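Have a look at these structures, which come just after this line.
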Structure P
Amino acid sequence: MDWGARVNDLRVSELASLDYTGQDLSYRNFGRAKLVGVRLVGADLRGADLSGVDLRGADLSRADLTGADLSSAKLQGATLVEAVLISTDCSHSDFRGASLEGAVALRTNFSRAHMSGADLSQMQLDGARFEHAELTGVTFNSSDLSETLMAHASSAHLRGRPSALPDGWRMIRGFLIGPGARLAGCALPGVDLSEMDLDLVNFQSAHLESANLRGASLGHTDFTKADLSGADLSGAYFRWTRLGGARLTGATIDGVDMSGIGPNNMNGLITGGLQGSPTRLPDHWCLVDGYLLGPGAAIPRQHNVGGVDFSSADFTGVEVGQLLGTPKSLPRGSRMLNGYILAPGVQLSTPQLRGADLSGVDLKGAGLSSADLRGADLSRADLSGADLRCASLVGADLTGANLINARLERADLEGCQLEGAKLDLVKTSGFTGTPASLPQGWVARMTIDPFSPEQYLTQVESDQG
């Protein structure tokens, strides 16, 4: 077939399974042609625009694609054995299952390419870019990766053995590990990553139990929800490291400076049984008998705190579930009831305290949203600044309680006794039920919104009838 007669129709053509072996197609614009299974063996495609072209199953063995644009092209199962890809733009392309064995890819841009299962063996890759590429199941046998850019590349189940890797990178159990690697969800228990530069690595939800991270650089490393139980973090460098929801139970943190982790990066952090002593901690955090406690720290439900000395602990901002065991001691004025630590500022997860005797308890600033406090005795309790939104206080006794600046929006106050309670600055919009009693000078009112009226408590100077 005469290629010249078809070139002007390439934007809409479907040239499947045709043979253009050895033809000069340089600098042609292929639009978004469908070239499924086409033979382009040894073809001259220098400078060609193949962006978005469908080349699934095509044979481009020994083709010269120097300077060509293959961005966003579909190359699943294609053959590019010994092809020349010098300075070729392959970004965002799909190479799943493709064979590039022996190809020359100097300064080639593979960023954000999907290369799962591709064969990249014995390739020349100096200056090639793989940032944000998906490399799961790729074969790199005998390829020299020493001059490639791998930041944010995602890998797993790699095959073969590269002849060289970039400085600071290692291939361990089928993963490429180095600065900026994407390793979310990886399973590497017991792995030795000591002294490595792991800055900017994404370890979200990773399994790193008993890993050796001694002396590792962890600047901006993301351990969100990762399991680091029993890991050795001695002397590791922490700077803006994300530990939200991570589990560090039994980890070693000796000599670690954690002061630069940054605000909110330790929310939900689970600890206990920690070994060693950090040199510094973030503001408002402390190490108490193997627990790191501070705003946003977590002691999850069913966690066993039997025998733990919490006498010097500050539970302000600590998220605490229903626990097992009995601590050796608690801070003065705090108590444990039904598995819940009751202390100023503690954040309890939907606590079940129905009928509990909480008279005189100090829960100022505590989080008690959606708590079940039906029939509880909270007389004279200090609940100033506490969050009781959506709590059930049906029949509860809050006589003389301090509720200054507390939040009671959407709470159920049916039959609740509030006689003598301090309600200054309390927020009660949308509460339900009818309290059995209120402090003198306080009444329940309805908002004037005709579509969604809500109850609220307000103070009046005198009874207006």
Structure Q
Amino acid sequence: AANRAMLPWALVDLTTTGQGMSFATTGVGGISRYLRPLAGSEYETNPTSIIAGTNGTTGMSNLQLIAGTFGGVPFAGSTVTGNATRNSLTMENGANLTIADGAQFNLRTGGILVRAGSNSTISGGVLNFPNTFSPLTIWTVGNLTISSSLAGGNGIAGGNMSLIKNGLGTLTVAPVASTINGLAATGTNSLSGQFVLNQGTLKLGAGINNAIQPYNYFSAMSGTLDLNGTSLQTYGFFNDSAVPGNGANITSTNGTGHLMITTDTRTFSGTMSGDMKFTKSGNGTFNFYSDFSYSGPTVINGGLTVMYQDARFTATSALDLNFGNLYLENNNSWSDNANRIPDGTPVTMRGGYLELRGRAQNASSERIGTATLALGQSQFYVANGAGADATTTLTIGNLVRNVGTAVNFTSGLYNRVKIEQLNGSAFSAANLTNGIIGGWAVMGAIGTGTHHFATYSPIYGVGAMGTDGFLGYSNATTD
């Protein structure tokens, strides 16, 4: 029967062409209880119009749309003429589904399969998935473009999934075709819940921001997220893996894309590349493990961002720390990474915190180019790795101070901060004013209450006045 139960998360194909691919179902009785494709009789195939079922059977059917000419009559797709429900949807040969304006269409299992070689569309109306239904599970073995409004979902809590993208093809979430006044350039999809990218490419439609409802969780397990010159705001963004490169790649193929995450404590080991920019906000911790080679700026607004393993900003045009913390973590990584921030990338700190953590038994180092104290009090912290021979050195090519700002250094004899230029002029111990860098620069561990004015040694770099290896205080006075 056309209402045969099936598994939306499993496919079966007994052909070599991919055209026989089907959602999995089971045989019946005895040794026939095996996974198999749906039979032809277990589909509702190529209806011209799709309406609500009247006897319960049609409303639970597995819908199959196959474009072509049958008995001399061409078929390109079906139209949902009123609110309707089916069990699953399979599309082949470029067949399309059109939902009438004002109509809602939903699938009880959430399963959509686009077979190999098909470039199909779902347009018009609303694809609505109440929280009593299964998540929308889309298999793009071929390619699918959705310009219908996506509504419903399971709420934004972390484990509640709303859409799972599988298959090596491309799913494009295009601008909604139905006009909504005042929302022409803003996403009108209100499908709430975690979005999971398992395979293939998810492409956001051009000319619209937040094609996916903002503030949802996004699980970037594998495949490619193509921002396509648009912006996307998510809550937790993760794949929860610590293996570099074991996750999705985020990029933008048509203009500068912008990924904005407001995160709880999450881990991402995929990559970001191409013409895009990245913003991390929120009080949570974002841990990442791979090379972020995108060319746009990086902005960290609040919370903690930790760079482990192969993590680095290879080509970012600028790095802004806006009351946010950035840790360059070598101590708990597989190897020492001496260039997590490119020397030519300007670093701007507005109450920012930059910490370099050295590796045990290593001479760890990092050099940043121009670091600007733009607002408030910022912090440079260097933590040495374990072992008698370990040293850790943070070198600042040019420290630029805006009027009214201050800086706190936490370093020492073996965990060092060195400054090559101050406000664009060569800097050394000979440039100290009465033995200190300036009244705006202090040395000490935040929260300990033990602080001194920062001085400078040609050997050890920035240090606390009055401590071993650095200039001492003097009670002498001058007019």
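A value of 18.0 was derived for mean count of other Cβ atoms within 10 Å over residues 76-83; which structure in P, Q was it taken from? This figure was derived from Q.
Upon calculation of distance in nm of label points 7 Å out along Cα→Cβ at positions 28 and 212 from the atomic coordinates, which of the structures P, Q produces 5.7? Only one of P, Q returns 5.7 for distance in nm of label points 7 Å out along Cα→Cβ at positions 28 and 212, namely P.
For the read-out log10 I(q)/I(0) by the Debye sum over Cα atoms at q = 0.08, 0.11, 0.15 Å⁻¹, for residues 100-291 alone, a value of -0.23, -0.44, -0.86 was computed from one structure; give its label from P, Q.
Details: P: -0.28, -0.50, -0.82; Q: -0.23, -0.44, -0.86.
Derived from the structure labelled Q.
Just checking, which of P, Q has the largest value of distance in nm of label points 7 Å out along Cα→Cβ at positions 20 and 44?
Values: P: 1.4; Q: 2.7.
Structure Q gives the largest value of distance in nm of label points 7 Å out along Cα→Cβ at positions 20 and 44 among P, Q.
Just so you know, all these numbers are worked out from the coordinates, no wet-lab data involved. Keep in mind that what you see is a predicted model, and the values were worked out from it rather than measured. Cβ atoms are built from the backbone, for glycine too; each structure is taken alone.
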